[in-house]
Structure 1
Amino acid sequence: QKAWAEAKKYIQDPDYKMVLLDELNIALRYDYLPLEDVLAFLETKPQDTHVIITGRNAKPELIDAADLVTEMEQIKHPFRSGIKAQAGVEF
């Protein structure tokens, strides 16, 4: 909730034209945030602000609301080579 509150400030701030919400789909999948609240807020964002949402298994409602949806395929990942999650990258 705290991170979402901070993200909303950036999205509404006219100094920012692009905001990246890394792994928000994970938070939505595990119901850490209500999907309805996120969708309602995104409807109010400034038109010239772009919000990028990452994470696997996006909710269908979020996909429907999006202007652009890209599905990526993992080819290679450091974890498969025994490298644990890295600060600043995975968290």
Structure 2
Amino acid sequence: MTIASTAVQPIATTKLIVDNICLTLTNEYLAFEKQLLENENKHLQLLVEDIQLEIDMLREENEELDGENQDLHMEVADLQDEIIDLTEQVNDLLEE
């Protein structure tokens, strides 16, 4: 074995060790990033569920308001009929 080959071997070993450390750190970083993304995904899923519940509540409220609106339209129509009847009665009385 020559001096050059014995000097290269520790350098190659050191490079492998450094590469291994870099890969380990990269894997750790990627695992950390993955955990952050999973946490954010869970948070976003909860937000979506909250928004869906809010939408459902608003739909329900809208249906109730539609029903009330229809009732009010019927009341207005009844009152308009009464006004027409009363106007006719007043006109009849004025003609007498």
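Rule-based calculations on the coordinates, nothing more; no lab input. What you see is a predicted model; the values in this text were computed from it and never measured. Cβ atoms are built from the backbone, for glycine too; each structure is taken alone.
Okay, here's what the table says:
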| item | result |
| --- | --- |
| Given 0.95 for FRET efficiency 1/(1 + (r/R0)^6) of positions 45 and 69 (r between Cβ atoms, R0 = 30 Å, to 0.05), calculated: source structure among 1, 2 | 1 |
| Test item: helix-only ellipticity at 222 nm (-39500 (n - 2.57) for each DSSP H run of 4 or more, over all residues; to 500) calculated as -37000, pick one of 1, 2 | 2 |
| Test item: Cα extents along the principal axes in Å calculated as 42, 27, 24, pick one of 1, 2 | 1 |
| With mean count of other Cβ atoms within 10 Å over residues 21-28 derived as 10.0, matching label from 1, 2 | 2 |
